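Student: Some structures are shown below for you to check.
Bear in mind that the values in this text are calculations on the coordinates, not laboratory data. On a predicted model such as this, the values are computed, not experimentally measured, just so you know. Cβ atoms are built from the backbone, for glycine too; each structure is taken alone.
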Structure 1
Amino acid sequence: MRVLVTGGSGFLGSHVVEALGRKGHEAVCLVRKTSDTSFLKEKGVELREGAIDAHDTLAEAVKGIDAIVHCAGVVKARTYEDFERVHAGGTVALARAAKQHAPNLRRFVHVSTAGVMGAASKGQRHVESEDPNPATSYSRSKLAGERALLELSGELPITVIRPPAIYGPRDREIFAFFQMVKWTKMAIRFGGAMKTMSLVYAEDCADACVRAIDADVPSGSKYFVEDGATYTFEDMAHAIAAGFGITLLGTPALPEGIVRAAAMTSELFGKATGKVMIFTRDKLPELLMEHFAVDSSAARRDLGWSPKTAFPEGAKKTAAWYVENGWL
């Protein structure tokens, strides 16, 4: 099967490419002219130049394709509209191109985010039947993308995957957490609460995406994917320290007022330099969230998926990769 992967030069997309190879499928990647494609070229992947927000490139991108795993997105933007243009506008444009130019499409797998749900009650896990309540512009735009895409679910076979925080080799977002623990032997948490959350290892998330291609489920089905456990911030910090073979000295809390001031400073720096910052006041509801957990029972049941890597093992593998590849 020939599977188009968007975001294939990125973190999750690169793991989807590997997962497709393990299943005997042929990956085809939609990449920007400026993308670092060295990893994909090493894998012998066919590259098609374009972008989901460059709508005129999508017809050629989907020709001869049997399935799509749509991972592409942006993690930082200046405005909600910038997020929405990619996560909603680009997603729908890709789906419409597939409808018109990929008549044999077996499945459009859309990677959204569990963040569309917002905070969970202490000790509870979100399930797919609950109403979303996104807390940030990023997650609101991902929800807008889901809803716009699902309007086409009667015309295309669509499955939505909703991962929580994804980590693993080649990740540049959670890398800062590993970096902090390695260099300081501490992990600074935002606000006073001991945050708890769901996680998923990149290889496991990619496996869920690939399994969703063949799963005989109704179009429009949505699935959370996570490793089955809920972790406190302290659990995560100790696991990362153990992965580096060091002892964690502590998890001091940064008062919420200082966190908010730092976010404002980050925004001002972005405006002064023209840089797009990921640490902003809009991001604070997510960073200060006390409990966020989801339940992947439906994915296990319907997709035949089972996560293989819990965070202690995944943190060890990820730490080793960062060291072996000169990131730390």
Structure 2
Amino acid sequence: MAAAAKTFAMDLEVQYAERDHLLMLRQAEALACRAAPPHYVVLVNEKAMAPRLLHVLHGLQSKLLVIHNDVTEGQRLEIGNERERIANWIGTLTADASSAGYRLMEYLTERQPNGRPQVVGITGDPSTPVSMERAFGVQQWLARTPAARMSQLVYSDWTFGDSYEKTRILLKRYPGTNVIWAANDAMTLGAKSARDVAGSAAVVGGMGALPEALQDVMRGGVSAMMAGDYFIGAFAMVLLHDYHKGHDFAACGNPRVQLDFLMLVNRGNASSYYDLLFAGQGDPDFSIFSRAGCTTRADYDFSIERLLSNMSKSSDVPS
């Protein structure tokens, strides 16, 4: 997000609430009282707080963009959709977490060691939409794979320790488990550690791909991660930059934008992914995605593969 803001010379202020819903509300209330509010406010529907945050910020001149966790259908019954009752709520931007969960399961089950897939899953708390969407992708795959069985899906608090304990218990309860899926980096690494201690041969994969998880993939511990959810903030900066320049992203069809951009990272490509993004190669150039000034109404082509390819070409240019 910061790199994209730098690309477009945007002033970016980030406030962290650490999933504390009361702190989120206080931050929004303080923002609403500013003498000079920002042009744009980006917020997350964490702990199902979007309706309250949107109501607090409704009277501002600031344009509001919700990212990462979609506003649920139940919440939309309460507050309406983008650009309706809350007129300055201009859009919502999310990754297609269901598609990512589905694609990850396809990959993992092709590599599990014992015929019929027997799956245990660990997702985040049920109040967070993206937690349920990631799990829904796994459930979609199971519904289309009659030979597979989900032994149990459990909720976790997104941490290594809780995932470790729950995986340890699940492996004792279901000793035939050969696939373990988790909904973020920390939980995936916790599940992998519990698998190793138990001596299980189950394949492990998850969502996220922060440096520690990528390094584990490179070592062959975790089989695969769906990478790139952290780019959603950067892609939000692209949309807001273009909107500010008069290119409204809703002209492509809908102010509620869902992007299927997450990339499967395995032992074959984890090293190059890590080197380009986390080994000091410089910031990505997000201007390649901007459509400001374009005369066509084609959809945005947000692609991690395209971003990495552009970074690779730039790193090959002699200084």
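Student: Work out the source of 17.5 here, i.e. which of 1, 2 gives that when mean count of other Cβ atoms within 10 Å over residues 184-191 is computed.
Tutor: Numbers: 1: 17.5; 2: 26.9.
Derived from 1, not from the others.
Student: Of the structures labelled 1, 2, which one yields 12.6 when mean count of other Cβ atoms within 10 Å over residues 16-23 is computed from its coordinates?
Tutor: Source structure: 2.
Student: Which structure, out of 1, 2, was semi-axes √(5λ) of the Cα gyration tensor in Å derived from, given a value of 35, 24, 18? Before the final figure, lay out the partial values.
Tutor: Details: 1: 31, 21, 21; 2: 35, 24, 18.
Matching structure: 2.
Student: Tell me which of 1, 2 gives 0.55 when you compute FRET efficiency 1/(1 + (r/R0)^6) of positions 120 and 176 (r between Cβ atoms, R0 = 25 Å, to 0.05).
Tutor: Numbers: 1: 0.55; 2: 1.00.
Checking each candidate, the match is 1.
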